[in-house]
Structure 1
Amino acid sequence: MLMSKKVAFIGCSHFAVFEQSGQGHDSWTWQLSQKFPQHYYRNYSIGGRGLDFFQWCLMDAVNWGADIVFLNKTHRGRWAMLGMFNEASPTEMSWIEHKHSSNWSECYLQTHYIWGSRGDAHYSFRGIGKDALADGDSDGYLVDSYLEKQLTITTDTITNVSILNDLRNNYEDYWYRIAPKLYNFDNLFIVHWEADDDDDEILSNIRTDTTVIQLLCNIVKCDHWQELFPHGITLAKNDPHLSSKGHKIILEQYILHSKEVRNSLMSN
């Protein structure tokens, strides 16, 4: 009998399951758990997050004792910073686990933080936040108008000076390249979802010949993800998130294409 392992998924909306509208049980991460039900699964993924947030998730995955981690190489320019925005802000990092079955859960960071995707900026309370710099409130926590103004100025500076430049791009690429060597997991598998315009290498140790989106486009012989919808692979013409069919293709022809992935899930 195969022994159970702990498997963590860390990524953006393309890895998310119940947190992401339209995915749920269709997600390749959920489908994987159905193929290997002997394991325990935690999904830390949430839309729009990037490298900084992923590092926090990896810290908790280490603490949980994860054996196998699937990490998404998402788009560049996604950042996050912990913060104390009011008197209710926690002073330590903590996570809340939402169980969806006996061996499957989603984990959300309880600690407050500000995050952005290139030029956008938001803050998050209890893991799921709103566009805080637009309405100044999330999950009942109020950020006063002065702090809101300061956050807007600060995030503009951070974006212009620290995020949207070659230094940050090169740092992110380097981090993904060496991430499997930084942690004590039995296996850390990097999934390179989609190449940015200036990417010159595929930063995946599952399939080094293609990204997820390249694979899907090659299968149906198209040039861009917006052309995948007529083939039933994405949710809508202007929505890059995958349908159940798209997730199934990725699971079988990208994730489980790797002998190392298959062996890690089937071995004791």
Structure 2
Amino acid sequence: MIHYDETVPFVQLFGMYQVPATMADAVEQHRIDALRGAMERLEVGPDIFELLVTDDDSITDDFGSLCDPIAYYGDTSLSYVKPGTLPNLPPVPSSLADMSVGGRALWIVPQVPNRLQQADSASIRKIAILTATSFCDTDFVEGDREANLRYIALNSVDHPASAVLRESPILWAAFRRNIEIPDMVAQRNADFVKLFSDMGIPLEPRELECLSQEDLMACATDLRLFVLERNRHVVFCQKCSKEMLYLNAQVMAASQTAHIC
């Protein structure tokens, strides 16, 4: 479900919620829904992630990116697979640590941020659950305070193992895992139908269909047509929006070359 907040500009929703074009996109959309659902169940807001802030430079300040099962390994394989319901993900890093894959020295648990170290056990437990949710870890079992802190520390893109495993996929490729997710194409289409209906500007049936190459080229050639046609599909469909922007870039490049000549 798309969470609409009246305090957030409507257009910003399209930076988060989209109809996926690839399996990687589908996993990302699933993670967004799963994390929001977990935060509601745990009755926490985004401020809980401030406990993860460190004094050092982090690769990212976004929790979803910090605990990303695909970005952790720099894995691009799912970007070439059509969206579906059975993605083959890289392993959860802490599971590799448990098996000492790459050597025990690779999995030394770093010092956790001071705020997290000083937090109460209930908050640490909640962050561990959110970390597992973000990594799509269906085998996660809550532990005691120290076990939860270890889990959080190991399953972070900031962990040194991430850089090593990006360079040496042979170390982890055999441990890939299959998970099951909802049909995020159908889910997001239904979400956008409800969103626009609730806003009083319902989608027309044609706006749920991908544009033809001819229509995409027409929009790319003259963006005024895109606006005047009010076909919102190209805004929230990753496949069509990427294709239209690619074609537009080609049109602009050709126009600039012709102008120079």
Structure 3
Amino acid sequence: MTIYLVKGYLDYAATTLADAQALLTALANPALAANQAAIDRITDKLETLVQGDTGEPIVLSSIDDTAGTYSSWVTDASTTLALGLGDPDPNGGTLYASTLSSTISGSTRLATLALNTNALAAACNRGRMARPAPFTLQIRTTTAGVTETRGLITIQISAPVFAGTTQDLTPISYVTTPAARAGYVINVSGVTSLTGGGATTLDGQEAGGTSYPVGSIILTSDGNVGRQWKLIGTYIAATDLALGKIKPTNSDATLNPVYWQLI
């Protein structure tokens, strides 16, 4: 997150130097519709952060005037910077994330804010946030023992999707139709006789394909007599038929060697 503060306004910030200059100009006369529109446009650019992130980078700077003069404290090595995210509370009891560590880089301060604290998680859990909720980021400097708040910026915090350490989700696996039909007993209630060919006979069923793959087991109940048959992937000639064997009409010695075996 990049934050540019503007001198004299604790609760306003921009995300670029140019926007900070424009914001300071607009804030000088916010009653003008054009200026109010500029204020809304610029402040709406502040990022939404996500609770649970372990290292949100903060790039911080500040300007004193519309010319873009950087505030002296930004590059003053004797000035320490503190960032605190929470809810305004005179007792300081609602601080959810903070850091005292920052480095100077050009005309900016660089810091990292850990958003994976238990306190912030508890705050986000209140009301089970369905959308980002507002929190306050306090930016405070200390120079020669004197502390001064430079900003009280409203930051939107979104509840995360991941909880704790991320891991690969269990992949979805799919079973082909032949594999599925080979895995359970299929009730062929439309079969009313065993031989003779046609849609109502066992030997007339299209065996060996998607509907009845090799290895599948079917249940027939012709004459209210229940029988289970397993499709065997071997060819038998008509002369090899024995008790408990049915040769499908679409059986072929080369292309589709199958027969039904009573089990």
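Computed from the coordinates by the stated procedures, all read-outs in this text should not be read as laboratory data. In this text the structure is predicted, and so the values were computed from the model without any measurement. Cβ atoms are built from the backbone, for glycine too; each structure is taken alone.
Taking helix-only ellipticity at 222 nm (-39500 (n - 2.57) for each DSSP H run of 4 or more, over all residues; to 500) from the coordinates of each of 1, 2, 3, which one would give -9000?
On the way: 1: -9000; 2: -14500; 3: -3500.
This figure was derived from 1.
1, 2, 3: which one has distance in nm of label points 7 Å out along Cα→Cβ at positions 68 and 204, as calculated, at 3.6?
2
State the single structure among 1, 2, 3 that was used to calculate P(r) over Cα pairs in 10 Å bins from 0, in percent, for residues 100-219 alone, giving 9, 21, 15, 10, 8, 11, 11, 9, 6, 2, 0.
3
Tell me which of 1, 2, 3 gives 27 when you compute relative contact order in percent (Cα under 8 Å, 6 or more apart).
Structure 2 accounts for this read-out.
For distance in nm of label points 7 Å out along Cα→Cβ at positions 28 and 124, find whichever of 1, 2, 3 sits highest and give me its label.
3
Work out which structure the value 54 belongs to, where percent of Cα pairs over 23 Å apart was derived from one of 1, 2, 3.
Value 54 for percent of Cα pairs over 23 Å apart corresponds to 1 out of 1, 2, 3.
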